[in-house]
Structure 1
């Protein structure tokens, strides 16, 4: 069986790559180890987490926000089993949708463990031990990432868990300690905090969300603290052990000092993710690796001709939409078209409530690079729609080059920030200025007006502050 393209992995990047290649007339097969055939994204990644984020937000709103809207329902009761079924249903619908799309586009699906014995060959081992080999003109490695391990810590999936375990609790833990204040840690911590757990997040850095704009991160931290989450910053977790009562987490100041112990029913290790390239046979073929994963060039080529890699397996940023953009670009390149991805304009979203979102450069980046810039800020307390929804926390911030007014970065904390950032991304893709955004009519009343007013504020002419 010979194909123009064989994709190993059908998560965000792999499925999109296969579908786009099929649209372009290539013969395509995919190899997926999950029986559902949909990769990490729905099974223990962003589909599952966003389903629980949404459900927990509605539960919290029913507890604390409905009375002020004139809705009296009494104290809501949590049915965690039903909430987990909602999560499972969301994942299942994605499974069905991906398989349907692959079938509709005549992409052949093979379920099993894939490996690459030689360039142009893909071996597949099915769950029953049977084997087969596919011939491929091009091979795309899209095997994603797995949770990063903490040295010396045994993840038992019960009281010491990674993100996958934290999405499948059978009951709400009374005390949850999260190690790591990146996107995964704060999102999962916010879920269980809303559902009733006492959540502490331990982070060795002196801030949350490394890589995000500092002001944005500080604002979101303050809002999460108001919701009941405790942050222990500048604190390193040096060990976690299971005890009869749960988990004991040994921590000490990041700059040195005596260790102390935190007790929890469950400890969540959320120190990031690492590329998942084990078992593919790539090292034996001489595929070069970098510190961040499989080394590729701007056209996703590895060091071995005919073998490509996309998504999390090539390293940071590990974002589903980056993987999808990679997949589209690679399919077009293989089909002879000029595919590419603008890495500078990949939006990043933290799906807490409120959300945080960013695209482009932060103030810290611009200062380090010596780039002169101007700032426009607008608080959502001054936005009519936000007030009507009782979601006034946060702000929008626009960073523009001082001499040209070209927008270099946009940062938002607030309700629907993840949707609002799309406008900024589009503007920046076309090299737009803050004046372009400020002079674009925005419907009233919408939270998008907050972004427009932040752009107006770059020139000191915001109307409603």
Structure 2
């Protein structure tokens, strides 16, 4: 931790905000069966998590621009207040519709917490030192990925599913009070704020439709599905109009001149592909572990622990090395190369060799940690200080899009590959629904026994091996982007 007391206080407030937003991505999943049983609605169950993720992703670039216009402190306080209030609404929800709407509102607040926190680091820390601070944020994501399922399971089992939202009230209020007290003195923009309302509306509509379409594909609906086609068509039209609007707006939500920076664009590509692989693995690996070994959900969750541990390790190492050398390309390239190698190691390691699989999972986490914060710092360094917030939010947008596309594509490929096996009758949606992923697949295995079960597991082992090999091949795109990246020196330590 930094020795400057003021920086330490600010960093602690930002880490609390990041932890809260990340925790609500993981803590709710294990509570979905209890929520469904009490609210008597299965149709909207997947959107308890998907609604949060879509809203958070769409809100990130909006908060980034508003932070540039009105100041980060104000936006952080608004995001924390909205998140905490929405948590109370989630706790009080009496129907699935109310819960989903409250989760959307909660996601809007969380988007501000994520985007503004990382932009504040860009305001107060010079680029050469930012990597180590972003590493602290990575540790919060890792902690939330482990603590979320454990806390969610305990509270649902011994208290009520409403406690997974109720816990946010004291934590959210404490984070808000700490942010109010510590975030004084942040830079306040002197330019007159001009809001691009039309551009904001088009971006919200376009991104929402795109993410809804991607999410439906991930739940097993093909591109020929009418609803998927409608969402993707709306996204194409809205985002095309958004680009036209941004070209003529006085103060665009997403300045298109940022995409003329080769370093920034390549950093965002790295973030996209790294998130594609890391997030899809969090879906695939527990399912692979359960289906091939017969382990329970609790063991499958612990199976992800090496991945979660590796991310802060990689972020810490890359942050310290970047601060010393002033160069971020070598760390990004090393992480990009390590990622497909580690994924191939997982693919060809028998699932019963848990220690070797865990080692490759750890290396995958390290590779992710070397890419995420370092690419964020690289994109911030590539733009003018006045655009730090937008560059940060764009990086987070590509991270969210990468995760959504990764889960959707890998789920769709898994369903397609299963068509040639004894499990080929799985219906669309059988792998979708967070917290229920693979229930139909597991049920099919439980219905078999003896030689038939072993034969199915053998086919599944080959399927997951091929699927992970595809993921590793996609990682080569990240290597290509890293190789094309200029070896830029970060701005100084002052």
Structure 3
């Protein structure tokens, strides 16, 4: 259901107080006015703290700097006068006892008369005593159709007709931005380049990165990692390769459902994060990194508001890859039991979205400790598949050495005894192998010479892998993976 239809339905059903959170105040107010004008014949009274009721002709600035008086207008209007009261930033006064009491006193009027209050805010802040009488209504960022209409309107004002292919790319680039931000970015393009063309897309993407970084929840990441840069994990790579075109129009016409995502569980340093980056690059999709730790805030309701903001942004930026790193640290059973229910509420919002998400957002979650994850996350329906990424086998270690050495010394791989290095690195993860090579390079660099096979061997001897630091836990994880309860990312997941 669209925002306009839901708003119209709630007003007709005489929901007393609606609460809408958005940073796009102008667009939101325009949408509300347009909806009310098309569906019902109601007077609209708009109030803000500085100007009061600007639309009151008889008494301009009525109730300025007086939120309690702003509510009294509801009583002053006759019972048969249909009206909508738009109260801007009124969430700042909800904790005030007289205002809270007045709202509850007005309930009988709002339920029986054709009058509704609409609170416009930039964030969700609702006191517990008012939670039962206030209904939250979601106002999403502009859809692709709204963005297209805005771009076409701008094109007409410039007497310019966009190429259909370029217009499609520009629309996708603008997704996730407010209409105001889109206008600013394109105005900057016109001022700098004198036109809206390919250079405009770079400006839009720059604006998008800035907006996303300001949320401090999502991070827009660029990546050049390819599947060939990751040694091993053939089962996982094949699974991903089969879904490479799943976001295309052909797949949609074929009837294929959009992939939801996957959970990568396993030992640290085995390529889980690299895989998330490679998926985005190989599938030509933007990569958003979700920092769950930043979701949890000190103010009641703030954490839930932030997780909803993350979902809203991810859906607006779709199609995209959403990388949720170390999900086990945020949603472990121990964490859930250690707070006042905030983690459970955030988890509930997140997993409900995982199940019901219709947007083209492919979620890649990684976890080092699979055993602490709650059952709600790992049950079927949340992710398309769960893979275990274990320590690399001998064959996979050879591939890992080749990838790293070829990257560091292109065309000189024959100077290294890869087979010997692979045998000597038993129990090493990919990250530990990379660190051993770097250690060998430091040795040679300090001696002012090119690093050799012996230097890498020395590096391997100096690195103590996790499998030796905590062998019992690593072996337990590997044996559990081979029990058949989880899909293996590699053909073999054993210490050899």
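Read the figures in this text as sums done on the coordinates, not as results from a lab. Since this is a predicted model, take the numbers as computed values, not measurements.
Taking mean projected area of the Cα convex hull in nm² as the criterion, the top structure among 1, 2, 3 is 3, with the largest value. Source structure of the calculated read-out (helix-only ellipticity at 222 nm (-39500 (n - 2.57) for each DSSP H run of 4 or more, over all residues; to 500), -27000) within 1, 2, 3: 2.
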